[in-house]
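Visitor: Next come the structures, one after another.
Computed from the coordinates by the stated procedures, all read-outs in this text should not be read as laboratory data. The model shown is predicted, which means the values in this text are computed figures rather than measured ones. Cβ atoms are built from the backbone, for glycine too; each structure is taken alone.
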Structure I
């Protein structure tokens, strides 16, 4: 049975546009990212993201913040990556959560 985590600590939600989505956090229990822009969003775990160097690509929505953009998460039911997460893309726009 996976270890269950409880936390009252979570980041403040906001739409981000920078290349650094999450800093390294050894205490991270889970995290998620959703593309809220219209262009593909390239996600790199541990390095600098680009359209040719990435681990995951998230599709864009048909309009900004329409809820149709792709998402990725690690929910604590397995291994959770605790290093830095970077993004790249044309006009990146995303929301990220970690706890």
Structure II
């Protein structure tokens, strides 16, 4: 896996640009919702809710071929909560990359 790719969504939309743009808009909306929920959980120190959002993000990041995000999610699962602040900064960077990638043409 490398950087962000719409290859999966291109394949299921069979080249239909309108459908692909719909997928992108839905993905963008989903990520914004998960972003808000994730960082609300961070503010509340609710690790269970954070993990719930990471669980939702993981398959979408996989479909987008976004290895940086998948690696980050794995580090959230394995690390000590003391390290979360550093990971939160990385999460914001990954989300910014996704938002930029999915922005409308």
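Visitor: Out of I, II, which one gives 11.9 for mean count of other Cβ atoms within 10 Å over residues 41-48 as computed from the coordinates?
Guide: Details: I: 18.0; II: 11.9.
That value comes from structure II.
Visitor: A further question follows. When relative contact order in percent (Cα under 8 Å, 6 or more apart) is calculated, the result is 39; to which of the structures I, II does this value belong?
Guide: This figure was derived from II.
Visitor: With helix-only ellipticity at 222 nm (-39500 (n - 2.57) for each DSSP H run of 4 or more, over all residues; to 500) derived from the coordinates and found to be -26000, which of I, II does the value describe?
Guide: Working: I: 0; II: -26000.
The correct label is II.
Visitor: Going by distance in nm of label points 7 Å out along Cα→Cβ at positions 73 and 89, which of structures I, II comes out largest?
Guide: Looking at the calculated values, the largest one is II.
Visitor: By the measure percent of Cα pairs over 25 Å apart, tell me the structure among I, II with the highest figure. List each step's numbers first, then the result.
Guide: On the way: I: 17; II: 20.
If we compare percent of Cα pairs over 25 Å apart over I, II, the biggest value is for II.
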